[in-house]
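Any read-out appearing in this document is the output of simple, stated calculations on the displayed coordinates, not a laboratory observation. All values derive from a computational prediction rather than experimental measurement. Cβ atoms are built from the backbone, for glycine too; each structure is taken alone.
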Structure 1
Amino acid sequence: MTASQIIFYFIAAFILGCGLLAMTTRKIFRSAVWLLFSLIGVSALYFWLQVEFLAAVQIVVYVGGIVVLIIFSVFLTQQSGKEMPKAPLTRTISSILAVLFGFAFTYSLIYKTNFQTANANFDADVSRIGTQMLNTGDQGFALPFEVVSILLLAAMIGCIVIAMKSSSHLPKEKSTVSKPEL
């Protein structure tokens, strides 16, 4: 096993471990923090693949945008320290079966497909990537660029809705002003 493979497996194990912890922890704030580490692991994978622009986009959009909004909404709900209820047994069993099916399906697709190694070098020139992102033609990516902005808007609206929903369930404080006696 080469050093490159060891690094890849280490980064992949880090991403999967943090993702698993994000899904299984019962504290909502810890779940958001584990999601943050998982997304940082994905950006580390991009850095390892020498695609620095995608790594920067991963950090700015997902780590800097989505996760910060999620953590902000968690703090607005005033439930950051409370434990989430334990999942029912049927949901846990269904989740495990779905994961096992996903692994089996992926395994079958990988070994049925005859992948060929590409000898072409990957061109990661930032100016070319920027031109393609703003191009609306055949080789352009203007639509996915706009979809990312809609994703950030949806995350922000979701955070506001979560914060408003939980604040409406808070108990109303009693007035401390005493009535004058007659």
Structure 2
Amino acid sequence: MRDGEDSFDAPGEDLPPSKSEIKRRMLALQELGEALVALNDKQLARIPVEDDRLSEAIREARAIRSNSARRRHLQFIGKLMRDIDPGPIRRALQEMHQRHEQDKESFHLLEQLRDEILETGVAGVEQAMARWPEADRQQLRQLVLQHQREQQRGKPPAASRKLFRYLRELQESHGSG
């Protein structure tokens, strides 16, 4: 290459982002802002939003009912987010999502255990006792027998719900066993 010539194909050359790339980044920040607006106050408190203007804009967006005004306000939130590092916010949202998925999975596993215990009858109590040796065997037996009586009489499954709550208490206080 001769002196004075420009090379647009030089590898490793830092080119400014294209308009499309800038727009993708802005839309990603706006979507991140939408995710923040969708959180309740307790969830939002766990997200590291350091910018007071951004926090205020998120609170304001929750009160907006007009679709067009809400869209403009979300764009404003996206604009405010350009001035901060979105990494910690993304990580916190990801952790929150993972925690939610784990809770959901744990809930389903407990439902499954409850159903297995009730299906097996009094002998099913041993499944819970094997998992949580500190469990109250008598309480478990009574709930299983109560469930069987409710089924025979066509009553609502109150004992089934009580058993689930008791299993959840055991899991929360003594771990998954």
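Can you rank 1, 2 by FRET efficiency 1/(1 + (r/R0)^6) of positions 53 and 109 (r between Cβ atoms, R0 = 30 Å, to 0.05) and just name the one with the largest value?
When FRET efficiency 1/(1 + (r/R0)^6) of positions 53 and 109 (r between Cβ atoms, R0 = 30 Å, to 0.05) is calculated for 1, 2, structure 1 comes out on top.
In terms of FRET efficiency 1/(1 + (r/R0)^6) of positions 37 and 85 (r between Cβ atoms, R0 = 25 Å, to 0.05), which of structures 1, 2 is highest?
2
Which of 1, 2 yields 14.8 for mean count of other Cβ atoms within 10 Å over residues 117-124, as computed?
Matching structure: 2.
Name the one structure among 1, 2 that helix-only ellipticity at 222 nm (-39500 (n - 2.57) for each DSSP H run of 4 or more, over all residues; to 500) of -24000 was derived from.
Of the structures listed, the value fits 2.
State the single structure among 1, 2 that was used to calculate volume of the Cα convex hull per residue in Å³, giving 232.
2
The value 17 for relative contact order in percent (Cα under 8 Å, 6 or more apart) was derived from one model only; which of 1, 2 is it?
The value was obtained from structure 2.
Taking distance in nm of label points 7 Å out along Cα→Cβ at positions 69 and 125 as the quantity of interest, name the structure among 1, 2 where it is greatest.
Going through 1, 2 one by one, distance in nm of label points 7 Å out along Cα→Cβ at positions 69 and 125 is largest in 2.
Of structures 1, 2, which gives 3.1 when distance in nm of label points 7 Å out along Cα→Cβ at positions 133 and 157 is computed from the coordinates?
The value was obtained from structure 2.
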